[in-house]
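Presented below are the structures under discussion, each in the form of structure tokens.
Rule-based calculations on the coordinates, nothing more; no lab input. In this text, all values refer to a predicted model and were calculated from it rather than measured experimentally. Cβ atoms are built from the backbone, for glycine too; each structure is taken alone.
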Structure 1
Amino acid sequence: MSYEVKEFYDEATNTLTYIVYNNLLEAVVIDPVLDYDQAASKIHTASNDKVEKFVDQKSLKVLAILETHAHADHLSGAQDLKKRFPKAQLAIGEHIRSVQAVFKEFYNLKNLNVDGTQFDLLLAEGVHRFGEIEMETIFTPGHTPACSSYKIGNNVFTGDALFMPDYGTGRCDFPGGSASSLYDSVHNKLYRLPDETITYTGHDYQPGGRELKFKASIGEHKKENVHIKATTTEEEFVKFRTERDKTLDAPRLLLPSVQVNVDGGNLPEVEDNGISYLRIPIR
């Protein structure tokens, strides 16, 4: 079975969304974005509109919406896409439940279910099928404890585990994150895939102002990744990643994003005045 990949780039959050489809026109969408204007506190759906337009142009049947993890830098567009593609199943790695438990306490979200039932499927590690699309879920914790990568054909969608080789890897200083776990995920899982396997990153920050890039081979990463080459030791990586993370600011949309994304992309319930409200802790 051959697969085609179409990318969509949200410049505001440097996020990449992907549609993967086969010659039967079956498709999955990976990491959709709900556009959020923080200053105006308004949402819009331009990113999902582009996804839907492409689906319609190609006459695709969207069978699944896949989240690589509970994102901390953008709101998930999964629920909006489910309204557009009601037959699509929303799926995420089964360890999302541990992340839900952490952020239920952090935000004091008394009504948040922490059993993962906001998602249609909680994926175990291994092979899953959506129609004739065969996908391998590879648990790649480190950035968060519940990150997954999805291998479809010769393509692997790594979320925030691997960026482009010239930008390295995702940060590991969120609750439950671990540089040691990320080293294991990359060095002992992703880097054991064939060198010709193509990685698709969850973000591209265009270092030095270069043009957008979003895919590279495993072989390229092993030779050129600025954070973790095939020869990098765990001690070297953990030391570097830990020191670097201490210098990073919190993502701009961290507080709005996580409370929505651990709830499957559901926005807070509309209150009696017709408005939804996000919770922002003050400490």
Structure 2
Amino acid sequence: MVASLDGKVIAYLEARMVSEMGALITRHGGVPCAAPVLQEVYATDAPEVAALVDDLCAGKLDVVVLQTGVGTRALFEAAANRGVEQELFAALGRTTVVARSPKPAAVLRKNKVRIDLMPPEPFTSEDLVVAIQDMDLKQKEVAVQAYGGPNNLLTRTLNERGANVREVSLYTWGLPEDQSPVLQLVDKLVAGEIAAVAFTSQPQVGNLVTIAAHAGSEEVLRQALNSESVVVASVGPVCTRRLREEKIKVDVEPEHPHMGNLVIALAEYFQTNESEPGVKPG
């Protein structure tokens, strides 16, 4: 028998795939409560992004590591803005392309760009470092798309292997213009109206805390998330690590890091636990 969320209110912070996440929750018997905490801000006009596009097109890079779908789209948009999108696609065909996870891989495949390497699940930096261990990187020019701040493990490993590394931020996650849904979520958490909060990417963690702090509600947010009456669900190890850095407990993490698996794992968690907070009143 497939586990059901059984009418429980599930809050989620996803910004780009709001409707898809809501549909997953509904399909599994839950009541979705969207509170997007992120807004993509492409850095297409930044000098370092322009230099990355130009150097890729000129064949000056040997390896490019793309860590997110958003970053991959931002790279392609930066090239389009400079009128060299087709040149970039052609150049990537002559470059070793590493995709950290299925999200950048999907964008690359959509644009018919060959993928030379992708690590196994759960697609952490550690998995990526293991995946590249057999690559000849000595004196290679390597560009790494930054993801959520500097990736010290990856860049250190590449440098130790003799590569010349540049890490480039292709976008940032800004705060949403309309923060009222997030503030309403905090109120609902405090009122006991939310059964679970689902985190689907690690930048969501910091932005949620920042928005609450600006409103003077950081402490009540932390208390609510760490209470027994709210279940905190994380999509995977990278997100879990960020939550724990913020001293926020994690109750649910699926074996495979995907949104659909996260919702299923959440339903299974509730099925095996008797407490039923946040059930939508009839």
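Each of 1, 2 could give relative contact order in percent (Cα under 8 Å, 6 or more apart), but the derived value 17 comes from 1. Taking distance in nm of label points 7 Å out along Cα→Cβ at positions 154 and 194 as the measure, the highest value among 1, 2 is held by 2. Looking across 1, 2, the calculation of Cα extents along the principal axes in Å that yields 63, 38, 32 traces back to 2.
Out of 1, 2, which one gives -12500 for helix-only ellipticity at 222 nm (-39500 (n - 2.57) for each DSSP H run of 4 or more, over all residues; to 500) as computed from the coordinates? Clearly, the read-out refers to 2.
Structures 1, 2 were shown, and Cα extents along the principal axes in Å, for residues 34-81 alone at 43, 20, 16 was computed from 2.
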